[in-house]
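Asker: In structure tokens below, several structures.
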Structure I
Amino acid sequence: MRAAGLPAPQVNASLAGYEVDFLWARERVVAEVDGYACHSSRGAFERDRRRDADLGDIDHRVIRFTWL
């Protein structure tokens, strides 16, 4: 990211009552890195989508990456 001139994110940052994995506050971008083991159930999927909607309501774009 540094080589591309991108700013460093805040890590495990607090935002709107949530702890987000990576936050670029000025850009209003959140990146979540989800392990399949913890995010594969229907309940986890629904909680993640609710969280995305809540963060979207405060004008933040959420990008999700899932790893196995």
Structure II
Amino acid sequence: DGERLSRLSRRERQIFELVADGWTTRAIAESLGITPRTVEVHRHNVVAKLEVPNTAALIKLAIRTGVTRI
């Protein structure tokens, strides 16, 4: 799993961590000073690079790899 995480850019990793912590697209966009559409593009790239089918699997991976805790 760590190998998959290394595929992410710095910004994608940041988005991944915030999504895993339960942040909404809008909240992420406001916090980072980017548009919601840009957040969606990053989320799409994260899901593709980590080879997970959906956000639930993304969060499961985040928990398993220690990116976030329950």
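Asker: Tell me which structure, out of I, II, gives -8500 once helix-only ellipticity at 222 nm (-39500 (n - 2.57) for each DSSP H run of 4 or more, over all residues; to 500) is calculated. Don't skip to the answer; put the middle values down first.
Answerer: Numbers: I: -8500; II: -20000.
It must be structure I, since only it matches.
Asker: Quick one: distance in nm of label points 7 Å out along Cα→Cβ at positions 32 and 48 came out at 0.7 when computed from one of I, II, so which one is it?
Answerer: Structure I accounts for this read-out.
Asker: The value 17.8 for mean count of other Cβ atoms within 10 Å over residues 16-23 was derived from one model only; which of I, II is it?
Answerer: Details: I: 14.6; II: 17.8.
Label of the originating structure: II.
Asker: Continuing with this model, one more query. When relative contact order in percent (Cα under 8 Å, 6 or more apart) is calculated, the result is 38; to which of the structures I, II does this value belong? Kindly include the intermediate steps, with their values, before the conclusion.
Answerer: Working: I: 28; II: 38.
Only structure II yields this read-out.
Asker: Quick check on the output: -0.74 is log10 I(q)/I(0) by the Debye sum over Cα atoms at q = 0.20 Å⁻¹, derived from one of I, II. Which one produced it? If you can, show how the numbers build up before the last one.
Answerer: Values: I: -0.83; II: -0.74.
Traced to structure II.
Rule-based calculations on the coordinates, nothing more; no lab input. None of these values were measured; they are calculated from a predicted model. Cβ atoms are built from the backbone, for glycine too; each structure is taken alone.
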